[in-house]
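Next up: the structures, one after another.
Throughout, read-outs are computed from the coordinates displayed, never taken from laboratory work. All figures in this text were calculated on a predicted structure; none of them were measured in a lab. Cβ atoms are built from the backbone, for glycine too; each structure is taken alone.
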Structure I
Amino acid sequence: MIRWISAAATDVGSKRRINEDALLERPDAGIWVVADGMGGHAAGDVASHAVVHPLTVMERPEAMADFVDAVEDAFMNVNLQLRDYATQELGGRTVGSTVVSLLLSPYTGVCLWAGDSRLYRLRQGQLSRISRDHSAVQEMVESGAITQEEADRHPKSNVITRAVGGSERLLVDAAVFAPEAGDTYLLCSDGLYNEVADDCIRRKLALPPEEAVRHLVDEALHNGGRDNVTVVVVRLLEAE
């Protein structure tokens with residue numbers, strides 16, 4: 001059996017006036033979420049908070065499959081709400097938000113996501129990514145058109161292909177995995193990984209969660225802080 005502890009923080013960064021990121025940290029319910037809104041004031045921040053809000057009050061179903069269905073349904077409902085909001089309040093201007101979520105039980109982990117906010121796992125000193133970016137550049141990498149190194153510097157690196165509110169039909173991807181005591185999970189917006197190298201992320205995740213969160217946010221700000229930065233760290237421990 002496992003248990004977990006977590007820590008989280010979000011920062012507007014050094015260049016932006018508004019924080020369009022939002023996060024959810026509910027270790028009691030075994031759910032953590034990061035959302036990164038798009039569209040500027042009265043759009044991006046509205047979108048990210050709309051994604052997170054219904055999950056703050058959701059009661060967790062006992063079965064993981066039911067929990068996954070409930071979270072996915074919440075994202076679908078917000079997608080429709082944001083489409084209506086864009087039509088009625090913003091003259092049809094696109095308003096949306098990425099989302100990445102981690103759902104945990106003692107035996108199962110599930111990542112649900114749309115967009116390019118990410119879930120990483122540090123296991124036995126090795127950092128890996130569980131989510132896969134829904135972005136134009138990621139598609140180029142997978143087709144062999146460019147390398148991962150070229151992707152990091154590509155001018156279209158911020159063009160995402162899925163988001164809550166981005167199109168009439170939302171497609172949410174899911175990854176299911178077996179959690180292990182000693183794992184550390186990181187949910188973050190692109191304001192972190194665009195500023196902080198993977199090796200630095202790996203080293204910081206070895207710290208206790210509250211320290212890891214503080215160090216990662218500070219590192220992103222030190223390296224430019226060009227975007228909002230949001231970090232959630234979840235550490236899995238042996239149950240006492």
Structure II
Amino acid sequence: MAMGGDQPTGGVSAAELARWGLLEQVARERCIDELLRDRPLPGAERLLLLRQDLERRLGLQELEPRQAWLARNGLVDGDLDRMAARSWQWLMWCRDRWGSDLQTIFLQRKAEFDQVTYSLLRLLDGELASELYLQIKEGDASFSELAAQFSGGPEKRSGGLLGPVPLSQPHPALAKLLQVSKPGQIWPPKHLEGWWVLVRLEKLQPATLDPAMQERLLLDEGDRVLRERLQQLG
């Protein structure tokens with residue numbers, strides 16, 4: 001898999017690919033080819049749809065431009081089938097390997113995909129934090145007004161409002177609070193890394209294991225395997 005500095009690759013040396021920032025991508029694609037070597041093409045109906053999509057993207061719907069393109073690239077018509085099916089084959093390879101573990105993988109990474117919007121106010125003075133908490137809780141002042149006036153972090157500029165951001169982004173202690181909060185719920189001041197913090201959940205959008213999420217997780221697992229193989233090959 002490793003290519004020497006002067007080894008040509010389709011008329012292009014490995015050194016040139018490295019200079020262009022393409023060497024790793026070429027090695028990655030070769031890894032995929034090896035893993036898909038014995039994988040069959042999809043059924044005729046799916047393959048036709050994939051082929052039509054590829055020809056549309058490349059502007060090869062008409063016979064004459066298609067034949068000219070194939071000749072220019074040293075390919076035959078069957079290569080278009082393999083090109084069209086390759087992404088689908090790779091996804092199916094990943095599904096065969098990790099499909100039964102998707103629920104577990106999703107739960108392990110769910111905090112990366114859950115989106116949270118919340119209000120934050122942080123102070124160095126614990127007594128002032130308690131006083132502001134009571135004002136907000138009793139409705140005597142708005143969170144945004146007090147955050148804009150008193151908060152000691154960059155959230156001051158947005159009236160304390162942050163997000164939507166992945167639930168993994170806030171401090172872990174805040175993330176745990178937000179996970180168990182109801183919209184509009186404000187917590188008493190918490191001492192966190194030198195600050196007294198007020199936090200209120202505005203909106204939590206939990207991620208779901210829908211088809212798009214399944215595909216993302218499968219391809220992420222595939223990318224992880226490819227990186228490991230490339231590291232082993234040096």
Checklist outcome for this item: Calculated from one of I, II, helix-only ellipticity at 222 nm (-39500 (n - 2.57) for each DSSP H run of 4 or more, over all residues; to 500) reads -9500, and the structure in question is I
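Using FRET efficiency 1/(1 + (r/R0)^6) of positions 124 and 220 (r between Cβ atoms, R0 = 35 Å, to 0.05) as the calculated read-out, with 0.30 as its value, let me know the right label among I, II. Walk me through the numbers before you get to the answer.
On the way: I: 0.85; II: 0.30.
Going through each structure in turn, the value belongs to II.
Given a value of 3.1 for distance in nm of label points 7 Å out along Cα→Cβ at positions 108 and 196, calculated from one of I, II, which structure does it belong to? Mind dumping the intermediate values first?
Numbers: I: 3.1; II: 4.2.
Comparing all candidates, it corresponds to I.
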Checklist outcome for this item: When volume of the Cα convex hull per residue in Å³ is calculated for structures I, II, the one with the largest value is II
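For structures I, II, which has the highest computed value of distance in nm of label points 7 Å out along Cα→Cβ at positions 76 and 180? Present the calculation step by step, with values, prior to reporting the outcome.
Values: I: 3.5; II: 6.6.
When distance in nm of label points 7 Å out along Cα→Cβ at positions 76 and 180 is computed for each of I, II, structure II gives the biggest number.
From I, II, which structure was relative contact order in percent (Cα under 8 Å, 6 or more apart) = 29 calculated on? Mind dumping the intermediate values first?
Details: I: 29; II: 22.
Computing relative contact order in percent (Cα under 8 Å, 6 or more apart) on every structure in I, II gives 29 only for I.
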